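Below you'll find the structures, each written out as structure tokens.
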Structure I
Amino acid sequence: MKITPKWIRLKFEKRRGNNPFAKAWDEIPEDWQCSMSQGMNLDNDEIPVCAITAPPNPLLITTKRMFWRSNAAVHHIKLTEVASVEAPESRHTSKSDVSKLLVTTHSGEKYLLVTEPGKTLFVLWNLVLQFTRKQRVTVE
């Protein structure tokens, strides 16, 4: 089964609630879209679906990848490569203060995503978890 814009949007809508930093791509003003996607070379069949617009590292989710900036560089992970996601600071910090996610790929690479703490982080965390579950369902 393929990850489609409709599937991502459905999972995203269930999780975002009224969070001001969790936006469907078509809700973001065009100038912000241009700014956010600058340097992100999308494939011809790759569609931007949603974004976490919160600083310090806004994140764009497409039908193929997650993109974000860190230290002025653009980074990305293929959605099909996401093996696990965890909040490394959650054991020692109040949930409302958690702002970091550690994403591990099937090849063992680790990426740290940093966003607005609390609800914004949990919207992102729960959405990224869906990509790991999607793969398990597809593989079985």
Structure II
Amino acid sequence: MKVFISADHGGFELKGKLCKKYPAFVDCGAHDYDELDNFTEFVPAVVKKVLAEKGNFGILVCGTGIGVSIAANHNRGIRAALCHSVDYAKMARAHNDANILCLGGRFIDDATAFAVVDAFLSTPMDKNPKYKKRMDIADGTV
């Protein structure tokens, strides 16, 4: 499993803290703070890496997490979930097989962000057939 992470200026500080705590994360940018950048510049790199190999995960951070979630979810095969609690992260993985975690850098404290990341990355997809059916419908295979 590889984890790819990116952020715009609204999530730049949190991304830096996450990369420091989790040094195995692959930082896809922004590499320098620029208050005029736009999350749409950084979403594609993570999306491509997540889609390139089954089992890869992504983390996208912007000010609210909403923009990166919307942008990522425009891509077939991506299930990006904006999570602001451990319970949301667990449910996003268990019931929706989310493969990208979205965070709002301006709305989540560091300790909660770390706990959400841990929960997201450690929670497997629930094997209940009803959740598999959801994913088939969402992916357009039903």
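Points to keep in mind about this one:
- A value of 42, 40, 30 for Cα extents along the principal axes in Å, calculated from one of I, II, originates in structure I.
- Entry that produces -12500 once helix-only ellipticity at 222 nm (-39500 (n - 2.57) for each DSSP H run of 4 or more, over all residues; to 500) is calculated, selected from I, II: II
- If you line up I, II by mean count of other Cβ atoms within 10 Å over residues 20-27, the top spot, with the largest value, goes to I.
Bear in mind these aren't lab numbers, they're just calculated from the coordinates by the rules spelled out. The shown structure was predicted, so the numbers you read here are calculated from the model rather than taken from an experiment. Cβ atoms are built from the backbone, for glycine too; each structure is taken alone.
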